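Participant: Listed next: structures, encoded as structure tokens.
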Structure I
Amino acid sequence: MPYRVIRSDRRTLSLQITREGEVLVRAPRRATNASIEAFVQQHRVWIERRLASHVEVEPMSEEERTELLTKAKSILPERVAYWAAILQVEYSRVSVRLQRTRWGSCGANGAISLNALLITVPAFVCDYVLVHELCHRCELNHSRNFWKRVYEVFPRADEARAWLKAHEQEYIGRIPHGT
């Protein structure tokens with residue numbers, strides 16, 4: 001299986017399937033070729049599955065990105081406030097950006113960062129991401145307690161997670177590199 005290795009100051013190995021269907025292995029500078037090859041072989045089924053479902057997508061234009069960001073910045077903070085009230089949690093701020101690697105994140109300081117693409121996915125999927133990030137206000141990890149809280153508030157979490165996994169490339173792949 002062909003792949004390209006990109007070495008950097010990172011600490012862990014990771015895999016990426018590019019928009020063009022190329023397999024990238026991101027590796028620490030100190031990683032041996034043997035450990036990289038073992039990592040690729042260990043994840044061979046995942047790679048093959050991703051390549052088989054690979055969808056070529058057209059990158060968004062600058063105008064589309066601007067429009068999406070503007071709309072998302074007006075919608076997502078209101079949805080966060082709605083779910084924060086239900087969860088009875090506080091947060092410091094909401095930022096909305098186009099992100100190629102995440103749907104959302106929550107910092108220890110209560111800052112919620114969301115991918116503008118969330119307004120383009122089904123509503124229940126968007127709400128799941130918001131609930132997930134807000135639950136980090138109680139548990140800054142993915143412990144059993146964290147997942148218990150997520151499922152109490154959002155019983156469709158498994159369905160939403162499966163949807164994200166199945167459709168991530170066709171959405172996130174539309175964001176041009178370097179955006």
Structure II
Amino acid sequence: MKIYTRKGDQGQTSLIGGTRVPKYHLRIEAYGTVDELNSYLGLLRDEQIDQKLIHEIVNIQDRLFTMGSILAADPEKSKMQLPPLSQEDIDRLERGIDEMNEELPEMRNFVLPGGHPLVGHCHVARCICRRTERLVLQLNEENPVDPLVLPFLNRLSDYLFVLSRKLTKDFKVEEIPWKPKM
């Protein structure tokens with residue numbers, strides 16, 4: 001398979017199904033940001049964290065590739081059989097959130113991102129996930145997307161926040177509460 005085709009040199013790309021769109025098209029922005037999030041999760045996965053968390057991140061990355069392919073398909077022209085997202089994917093994120101949350105102190109304030117590079121990476125990934133969610137919401141207004149994409153992204157940003165708190169605890173760094181200066 002050739003990596004370059006030269007078909008995109010004029011600023012257009014093809015969706016699954018053959019439709020040509022500008023590379024700045026909202027659909028391209030949406031699945032491109034899913035790809036950015038997936039790549040950022042690869043940075044997290046490559047760090048010194050628990051093997052169970054690495055396994056979960058690999059699973060999430062797989063689901064993000066699935067989501068990217070769903071978003072890359074022209075909903076009217078694509079005939080390609082794509083892997084689906086399922087409610088179980090969302091349920092798995094919720095179970096992960098609940099398991100991590102069980103060992104964490106109750107949250108009484110917003111917390112300032114940081115304290116350890118991995119905690120900071122979790123927060124950056126969470127922000128990318130939220131941006132992805134906003135783009136998919138906007139795309140959904142123009143062209144309905146798979147109804148499981150938005151709940152998955154919403155839950156994933158929650159997962160990444162709770163993961164940041166878990167890593168704060170695991171690395172024994174201070175979780176700094178945000179206290180508004182009035």
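No lab work stands behind these numbers, since they all come straight from the coordinates. Since the structure is predicted, the reported quantities are computational estimates derived from the model, not experimental observations. Cβ atoms are built from the backbone, for glycine too; each structure is taken alone.
Participant: With P(r) over Cα pairs in 5 Å bins from 0, in percent coming out at 1, 7, 15, 19, 17, 13, 11, 7, 5, 3, 1, 0, pick the structure among I, II it was computed from.
Facilitator: II
Participant: Continuing with the same structure: Taking relative contact order in percent (Cα under 8 Å, 6 or more apart) as the quantity of interest, name the structure among I, II where it is greatest.
Facilitator: If we compare relative contact order in percent (Cα under 8 Å, 6 or more apart) over I, II, the biggest value is for II.
Participant: Moving on to the next point. Quick check for you: by mean count of other Cβ atoms within 10 Å over residues 3-10, which of I, II is greatest?
Facilitator: Comparing I, II by mean count of other Cβ atoms within 10 Å over residues 3-10, the maximum is at I.
Participant: Out of I, II, which structure matches 0.05 when FRET efficiency 1/(1 + (r/R0)^6) of positions 11 and 51 (r between Cβ atoms, R0 = 25 Å, to 0.05) is calculated?
Facilitator: This value belongs to structure II.
Participant: Assuming 0.25 is FRET efficiency 1/(1 + (r/R0)^6) of positions 19 and 123 (r between Cβ atoms, R0 = 30 Å, to 0.05) as calculated from a single structure, say which of I, II it is.
Facilitator: II
Participant: Determine which structure produced the value -20000 for helix-only ellipticity at 222 nm (-39500 (n - 2.57) for each DSSP H run of 4 or more, over all residues; to 500), calculated from the coordinates; the candidates are I, II.
Facilitator: Computing helix-only ellipticity at 222 nm (-39500 (n - 2.57) for each DSSP H run of 4 or more, over all residues; to 500) on every structure in I, II gives -20000 only for II.
Participant: Between structures I, II, where is distance in nm of label points 7 Å out along Cα→Cβ at positions 59 and 91 highest?
Facilitator: Comparing I, II, the top value of distance in nm of label points 7 Å out along Cα→Cβ at positions 59 and 91 belongs to I.
Participant: If distance in nm of label points 7 Å out along Cα→Cβ at positions 27 and 43 computes to 3.0, which of I, II did it come from?
Facilitator: Going label by label, the one that fits is II.
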